[in-house]
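Please find the structures below.
Derivation of every value follows stated rules applied to the coordinates shown; laboratory data play no part. Remember, it's a predicted structure, so these values are computed and weren't measured experimentally. Cβ atoms are built from the backbone, for glycine too; each structure is taken alone.
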Structure I
Amino acid sequence: MFKIMIVEDDHKIREIMLENIKKWGFDGLYIEDFNEVFNVFLKYEPHLVLMDINLPSFDGFHWCNKIRALSKVPIVFISSRDTNMDIIMAMNMGGDDFVQKPFSIEVLMAKVNAILRRTYSYSNVETDVIEHDGAVLNLKDSNLIYNEKKLELTKNEFKIIYLLMKNSGKVVSRDKIMRSLWEDESFVDDNTLTVNINRLRKKLAGIGLSEFIETKKGQGYIII
């Protein structure tokens, strides 16, 4: 079981984090004595650390530096600070990601899952969401969330966006998409896919994702 350590001064936020970490089947704990961050890290041996920047006694950069002196464990900074200098400093200190407050817990957990998967290659653990640039596709209820806005998808729209997000950065051919929608694409008019894509794009634009799906002429579609 993966262990996640929460270093967050806001009691309400850390409780919500811990609750969702446990919902995902992970083990988690949060720091209560902020003078003992490093000692708790050594004893707990977490697989990932969620680190606020503004903390009592010493800030998150201090603790990240101490952890990085002996461990490459993934560290995700979480902060209300939003200047480029803060983000750059967090990355330069060894952070693996930066999440700005206020944040969506769904997006945070998608990032946590992605980092754990990338770091530890746990192919045997199934995830319930796919995240790309802040867009979170919930595989359980076929909804897509972006900037706190929820988009309800039809069965075909869900299959299309799932295939594209799962292969983000790669061109997915029209034939491959049609095969995922229908068992035998020869019985489907090619325009049917175009209609579905256009309808999906219109819905995405409605929540601020107007250029989420790109067309590669003669090749197919891609999410970059």
Structure II
Amino acid sequence: MTYTGRVAVGGPPDVHELAGLLISKVAVGPMENNAYLLRCRATGEQLLIDAAADPDTLLRLIGPDGLATVVTTHRHGDHWQALEDVVAATGATTLAGRHDAPGIPVPTDRLLDDGDTVTVGRCDLVARHLVGHTEGSVVLVYDDPRGHPHAFVGDCLFPGGVGNTRGDAEAFHSLLHDVETKLFAALPDETWIYPGHGADTSLGAERPHLPEWRERGW
């Protein structure tokens, strides 16, 4: 079946099948967060991005093969409500951005800095530190050697704009700068964007609108 990236709370996951990686996207409540389970096709090792809510849903998605790693994209509470339960059930190693980890109540085993590599089986993802939505948000980029890049962006980028900066002009300009330099300038239009809420997009779909975002200030 063709992956669409459209999921709903209580509904089934949608699976994006890449040559080396399976990406399962599921929506969890009550704030309709997206969680992403990455599975290395060569080794079966699994990594979860944002144990946001509904631990039973996430543990069913993980299944009997276990979970090696869980990455929290940023410190906002709607992205880690199920983290304690998932870690207790799986023993997964926890990762988060260095500057946001103190705001996550579950201890972080590994602090992420810009450029760090995160592995799932034989697949490597690169962490990018973006400042604005929070001080320590991290994006994970998987540069598929047999295709185009895939970026898991938390709440830093959505269809139609960057993440919420709560009317703080300095935070907005910081986030827009980091999105432009670390995503749009570094990656091709084909890059698939997996946000923390709602539908997926691509850098190519959003790139023409960067001047509009800068002008409106959000």
Where is distance in nm of label points 7 Å out along Cα→Cβ at positions 150 and 190 largest, in which of I, II?
-> I
Thinking of I, II, which structure, once helix-only ellipticity at 222 nm (-39500 (n - 2.57) for each DSSP H run of 4 or more, over all residues; to 500) is computed, gives back -4500?
-> II
Using distance in nm of label points 7 Å out along Cα→Cβ at positions 6 and 158, single out the structure from I, II with the greatest value.
-> I
Of the structures I, II, report the one carrying the highest value of Cα Rg over 2.2 N^0.38 Å.
-> I
